[in-house]
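Below: a set of structures, written as structure tokens.
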Structure 1
Amino acid sequence: MADEQKEIIRPIAGRPNFAPDYGLDTADDIQLLEWEWVTEKMTLSHNYWIGSTRPDGKPHAMPVWGLWLEGTFYFATGRTSRKGRNLLQNPEAVVHLESGDEVVIFEGRVEEFNDPALFERFAEAYGQKYAGFKPAYDPANLYLKLIPRVAFGWLEKDFANSATRWQFS
């Protein structure tokens, strides 16, 4: 299916599988966060943290600029950067926002994208978001999209009621 015809994925919401002593409310009338809340936070965020794994198994985290575009998270990094080398060797990643008060966390894998039409949409949106810094394609960079398995979100002030887990098929 062409990228421009891609259906936006709507994951299944539920409660996280946290330990019982985390204090999650178990009432039947819990108001889980809406997926639109996640998309708003991902769209408006300026910085995103990428967690990857070094070849020796040690963790690595680094902030990046990125985009929530067409229901997917996209970012770029140098092929020879530590995170770039990590992700080329092991594409499993964690992406999360800066806030510990309004939490959004994704776990999944990244894939390189090379479609020129998608890159143009990415570059245009990136330039609008980051004050005219419109990237030109450079083969020295990796252009990556996140393929999520699971996402988490919660409001720190209402953690017991708001903690939500989204499962992707």
Structure 2
Amino acid sequence: MIAMQYRFRLPADYDMTIIENRVRENGHRLDNFPGLVLKAWCYARSGDPQTTSEPLYAPFYLWQDSASMARFLQSDAFKKLVTDFGRPAIDCWPVLEYLPGNGLHHSTFARREIVPIDANGDLRQISHAPVSSADITQIVAWDVRQWRRLCFQLGSRPFDEVPGYERYRVGHLSLPAGR
């Protein structure tokens, strides 16, 4: 599996209803996309105490394989995003662990932590990030170019503010049929 995220930092006075409407109008279009395990349509509003303080549009994807990811990046849907916002820098991480929580379908909040991997640490231990609840969905992945670990979590309740984490609202969760 491959985790993928791009983030658009938006001006402080950006009208976030544009993003919310985009998610509402387009979210369902990626439901059942071939090879997509999940897409969390993440965003953060300036002044929202439940999210990161800066306005962001930051969709997060979990793909079965690179061919599925490539199909999306070559699709009309991604072409429209590039037309509207410009071509983003995309972070991609090989997935070490995917633990779908009981409440995955009800996820309306997400958080992301990226931390350096200790140069002297045991690489077998990096996938063991603690999950705080059975209702939390967790994805752990790594960037072996910069030696960083990603921990991305989804849940139905807001996450506590913790230094180093980005927190988002999830406007829509695209999943395959039957999930």
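1, 2: which one has distance in nm of label points 7 Å out along Cα→Cβ at positions 69 and 149, as calculated, at 2.0? Checking each candidate, the match is 2. From 1, 2, which structure was mean projected area of the Cα convex hull in nm² = 10.9 calculated on? So the calculation was done on 1. Given a value of 0.7 for distance in nm of label points 7 Å out along Cα→Cβ at positions 13 and 37, calculated from one of 1, 2, which structure does it belong to? Computed on structure 1.
Taking FRET efficiency 1/(1 + (r/R0)^6) of positions 141 and 157 (r between Cβ atoms, R0 = 30 Å, to 0.05) as the measure, the highest value among 1, 2 is held by 2.
In terms of distance in nm of label points 7 Å out along Cα→Cβ at positions 45 and 101, the structure with the greatest value among 1, 2 is 2.
No lab work stands behind these numbers, since they all come straight from the coordinates. Note that the coordinates shown come from a computational prediction; the quantities given were computed from them, not determined experimentally. Cβ atoms are built from the backbone, for glycine too; each structure is taken alone.
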